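Some structures are shown below for you to check.
The numbers here are math on the coordinates, done by the rules we state, and not lab data. On a predicted model such as this, the values are computed, not experimentally measured, just so you know. Cβ atoms are built from the backbone, for glycine too; each structure is taken alone.
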Structure 1
Amino acid sequence: MANLKELTHREDRLEGGHRLCAGCGASIAVRQVLLGAGTEPVIAGCATGCLEVSTTIYPYSSWKTPFIHNAFENSAATISGVEAAFKGLQRAGKIPTDKKVKFVAFGGDGGTYDIGLQSLSGAMERGHDMVYVCYDNGAYMNTGIQRSSATPKGAWATTAEVGVAQQGKTQRRKDLTQIMAAHGIPYVAQASISHWKDLTDKAAKAFAVDGPAFINVFAPCPRGWRIAFDSTVEIAKIAVQTGYWPLYEVEDGVWRQTVKVANKKPVIDFLKPQGRFKHLFKPENAALLAEIQTDVDRQWDALQKRFSCS
């Protein structure tokens, strides 16, 4: 795996000057993942979302690598088709068989957990040699902060309001990383922009495997989470320290925790700095706050058992 000195000498494939918000976790995630791709050519695709609309405003592009924009729901299908076409041209003798090209698709949680799940699942099941990266910011941020299945329980969103009827989203978030691990693909990982070495190492592993790989990257959104623009990385770090977002990988069926948390902090340390959770700290919502902590602890304990059995 590359060290910091090596990474600093690699060219960024996502150029600065894009229109993403200050402190956006998505751009940090993309830069770190592409640094982990090494120096070989990379073809990138992206579902419609914040990342796409803010980096490809016609006639400009921030991508310093071949880039394909597709609809909200089919980024994985598009890149799997590009990978299949490349291999077909190699079989036909039109591209040298020793030429190496890497293929990666990006999508937010709306285009991955929800609208793009069928496309993603199909690409993984077919065994395409590609990497899919979800930048998880916990809502449909590009279209107005609507709740997604990645939105945490209790979070405010424009379609999960706070009022008499409910206190934010009423359901638990979907655990997409474990769903992808259930596909039995060579490599699955959960990562965070707060732990750059862990993320770039996981990206390097994902690009190196022969077959499909998936990385779910925690990427806070200052606008949607109601946090300061300069606190993105710190909030992501606290998510790891509280056990809300454990960092692990599943490599050929072996589960391994990649960042240990010796003294797990209470989940309120993650929730309290975010405006989308401010209603939870009213006295009448104490039971809901305790329920969220119970959910985090249950997930954490279940994962620890998986790690110990691997």
Structure 2
Amino acid sequence: MAGLRRKRWNQRTYAPWLFLAPGMLMFSIYVVFPIFQSIWISFYDWDGLGPKTWVGLDNYANLLDDESFYTSLQNNLIWLLLYLLAIPAGLAVALFLNQSVTGIRLYKSLFFFPFVISQVVVGLIFSWFYAPDFGLLPKIIGFLTGSEIAVLADERYATYGVIAAGLWPQIAYCMILYLTGLNNINPEQVEAARMDNAKGWSMLWHIIIPQLRPATFIAMVVTVIGALRSFDLISIMTVGGPYGSTRVLSYFMYEQALSEYGVAMGYGAAIAVVLFAIMLVFISIFIVRMLQQERNG
């Protein structure tokens, strides 16, 4: 009897770790190890092929004197602030699509479409949309104001044009998260609120949104990460231009370390470490707040 209990205890203790072991191994090899390797490389001057030269914190000191770094950091903050609009927009679309409306399947397909297409395709679509020769947006602006604007060629508007392109699929992603959350709403709480004459904004704020906290947390984390690691749309639409005005930290890192003319692997690694630290701060704040809400709840 004691042997059977010990066997069951061993199964309950070790079985979960055996199932987790393959995933943890892959995560360690492809995520944890590269993070520490990037931190290690950031202390060297290295062209990626030749011998490494120890420079300590010189790469980080050079970042503080690099105007392109501050431009990239500023653009990342703009991306972050505007990208957060995807969360309430996704919630609004999800609330609309959760209704019994004629043709709702067609509406769902149209709103779901941006999520399933590649970011490269999104970038090309918006590049054509902004094109001064045949793009729809310049024609509309020209009709209304009398003069067309080349959005992606203007330093004042290029970053916002790329962000608008990124918001399109991001809103669709948040919409999917909230649609899933709305399907798990407790109907008893909704009925009880209706009996208390709760409706409209009161129903949404006090009954619906609190039950959507898990979806909101995931949407927030994914949106923040997406804003901070933005790269593909910039590469497709502006290549960091005009005059480097649309650079973000991830693209700046690529330029310095991995592009055709980038040989500063140590400097690029330092940029990557800074970007990782910023992400870590934001994600840690979200996780702490979530844990606090679960304890209080």
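Values computed for the structure shown
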quantity	calculated
helix-only ellipticity at 222 nm (-39500 (n - 2.57) for each DSSP H run of 4 or more, over all residues; to 500) from the coordinates reads -10500; which among 1, 2	1
Comparison of 1, 2 - label where mean count of other Cβ atoms within 10 Å over residues 73-80 is highest	1
Value 0.10, calculated as FRET efficiency 1/(1 + (r/R0)^6) of positions 49 and 137 (r between Cβ atoms, R0 = 30 Å, to 0.05), assigned to which of 1, 2	2
For volume of the Cα convex hull per residue in Å³ computed as 233, the structure of 1, 2 it came from	2
Label whose coordinates, when distance in nm of label points 7 Å out along Cα→Cβ at positions 65 and 81 is calculated, return 2.1 (choices 1, 2)	1
Answer label among 1, 2 for the case where relative contact order in percent (Cα under 8 Å, 6 or more apart), calculated from the coordinates, equals 17	1
Value 67, 25, 17, calculated as Cα extents along the principal axes in Å, for residues 177-272 alone, assigned to which of 1, 2	2
